[in-house]
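Down below are the structures I want you to see.
All of the numbers you see were taken from the coordinates with simple rules; none came from a lab. Just so we're clear, the structure is a prediction, and the values are computed from it rather than from any experiment. Cβ atoms are built from the backbone, for glycine too; each structure is taken alone.
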Structure I
Amino acid sequence: MRAFCPTRQFSVGFEREPSSHIGRHYLFKITEFGKGKNLVVSRRALMEEAHVERTHDLAANIEVGEVKQGRVTHIKPFGAFVDLGDGLEGMIHVSEISHDRVNHPQDKLTSGDAVEVKVIRVEAAKGKVALSIKALQADPWSQFAESCTLGEPIEGTVVRLQPFGAFVQLAPGVDGLLHVSGITAERRIEHPEEILTVGDTITVMVERVERDKKRIALLTPEVWEKRQPVVINVKQGDVLEGKVAKVEKFGVFVQLDERLQALIPNAEMDTERGVDHTREFPVGTLLKFKILEVDRGRGRIRASRKALKTHDEEVAFAEYRKEHAPPKSLGSFGDLLKDFLKN
């Protein structure tokens, strides 16, 4: 006896190649028979019934958060399927295999491997169970965030380059972002690949840790140093020497230390009007000057060469006043009277 199975009743999804099933044996459910009609069957009806049964089994036999033992049955580029027993199967997505970056599941797993997994999601209606090996491991990101110190040098490996920056592996499972603006202080670059290559070992400083977003911002030591607040260790009235760093139309900048400069305005250069300071004081010329003003809030220092003319007189006058200072207060009348009576 022959029966007819409509194409749309052969499987749950659309069947593109029905002829590929010729010669295979399947179970079918009779849907029409008798009264002169042909015998009509459906394989899809049985598949849908089995799906409903599996859905009930999932809802009854597995819960999110459970830890189960299983065995890897087959591997796909997107993840590994695991037999949990009792007809249950789940999948470990490639991102849930390890805290380390995994390009393909076969880098960590092989068919037949026994694994311990945690159930992280159950979609009973779809018959899907999402599993994780990573969820059972200690979180290296949290451990790193607890132990790292801002501004402490640490070696890392460049693992990925993007137009906006480079991702640097600081520890297994822990990547930080070195923004393109934090790679070098010497010049502006458009892409990290101008300086860095994947696989490079570099030294970086942790600038910021965002625990809620699990982000780590990095800087190279040279950029870190440049972005630190400048410490101004000079004060008004100091007489110093420094080399000319650059000459502008409004005045001459002199270098006080590696990161600190002072400005001597043209009016304070003690030169005749119209003198070309660029030719008179080329970069590197050693100048002596006096500090006139220190603006610590804006990190600005104003100095003068002209003020050196009166500096010696001011120092001598201050010493004179110190030596010839009037006596301190004689005290109250009562104190004087008390001293008189004692004598």
Structure II
Amino acid sequence: MRGLLMINLGSPDSTDIPDVKRYLDEFLMDERVIEYNYFFRWLLVKGIILNTRPSKSAKAYKKIWWKEGSPLIVLSKRLHEKVQKKLDIPVSLAMRYGSLSIKKGLEELKSKGVDDVIVLPLYPHYAMSSYETVVEKVKSECKEWFSELNLSFIPPFYDDEMYINEMVKNIKKNLKGIDYDHILFSYHGIPESHLKISDETNKHCLKVKDCCNVNSDVHKKCYRHQVFITTELIVKKLGIDHNKYSNAFQSRLPLQPWLKPYTDKELERLAVEGKKRLVIITPAFVTDCLETLEEIAMEGKEEFLEAGGEFYHYIPCLNDGNGWANVISNWTNRML
């Protein structure tokens, strides 16, 4: 029997510092998130970051935490319930990091008689620190604990027509009655080194002029190319003029260059250049979380207004929308 395993990022169990520290430890020690060798990664994460960041992150989580718990977990569970009602096969939910583990998700499906698992990483774009780490974690858990399970993966859906249409519907719904000067597409950032690592030819990404617009098989694993495609498909359907939107990349760590332009710098630039009424959207996320609710909806608004902006509107993620649940069930039926 076949079953569906939906996998999202994850969240601390609470806003308590020990829980946040435990979550950050698992997340940042992932070699596909921080690609340095184990010894240097251990020194950086356990020797520096985990001694300072957990308390700051705990304060940030407290700003967005719901009575029911982490918004990402609550919304993911609601989505899971809706998808399950639409499908005749067992559906399980797991997180790449945290206590709602991939192993638990696989165990749940196996207990229901599933021997063939369709895996949906809830990331629209391919990156080693998101889609790839989910795929490899599922494979390693199956190799160690569930060797009898067959696996198939729904690929990154950055250009999938159903996903794009659902994004467009969500944007239109949240733009009703709003007069804006500019729409900023803010994607989660990744280090430039991750693009180069994912480039198996070692000759294209960031080495060919205008590499994202030069046809290459490398684009199947190129995060930068894929986010640009998502933006272009969305703005085309919305009919937005080329001078009324731009892309930026949020959330970065020090020590190495990340994809540019940085969202915080772009917010300042737009305000200074006279874009007073801004709409911002985060298409790299399908579920609202710390990076969208605190970093973008709260901090981003403060940065934009302080730089001279006058109106700032954040468009929520797809979250647990009925249309989004329909898209996932349609993808699953297509796999079946």
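For which of I, II does helix-only ellipticity at 222 nm (-39500 (n - 2.57) for each DSSP H run of 4 or more, over all residues; to 500), calculated from the coordinates, equal -5500? It must be structure I, since only it matches.
Each of I, II could give P(r) over Cα pairs in 10 Å bins from 0, in percent, but the derived value 5, 24, 34, 27, 8, 1 comes from II. With respect to relative contact order in percent (Cα under 8 Å, 6 or more apart), the largest value across structures I, II is given by II.
Here FRET efficiency 1/(1 + (r/R0)^6) of positions 255 and 279 (r between Cβ atoms, R0 = 35 Å, to 0.05) was calculated and came to 0.60; which of the structures I, II was it taken from? This figure was derived from II.
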